[in-house]
Structure P
Amino acid sequence: MALASQLENAMMLPFILFADADGNFLDGYSGAVTPPYLLKTIGRLLGEAKSPPANP
């Protein structure tokens, strides 16, 4: 349920949630979305997953 609460303003299907292997929310949205936008989001998330963590 905690993951679903990340889209508290979601009012239209489909609901799309992206989470990591541990179930942590990464991104998400609700409503109609174009295939290019979906692919762009997936590409961005995959790029972030491959990037090394920034050192402060």
Structure Q
Amino acid sequence: MVRTIKETTVRNHRAGKPAGMMLKPHDIEAWKVPPMLYAHVYDFLVMGAKEWQARTGL
């Protein structure tokens, strides 16, 4: 199932369709697929923008 989700997200991105994934901090490294990664605002605030950027590469 994980492979299918990743493949679908990448395929949608390549087709110019919006695709994204809301992640919890412990899942960031496992789900670095384009184009968009989202965090719940609480998790983002706890991590901070610098850590989010460092871990996602965004």
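Values computed for the structure shown
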| item | result |
| --- | --- |
| If helix-only ellipticity at 222 nm (-39500 (n - 2.57) for each DSSP H run of 4 or more, over all residues; to 500) is computed and equals -14000, the structure in P, Q | Q |
| Which of P, Q yields 0.99 [Rg/Rh (Cα atoms, Kirkwood Rh), calculated] | Q |
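Rule-based calculations on the coordinates, nothing more; no lab input. These figures come from a predicted structure and were not determined experimentally.
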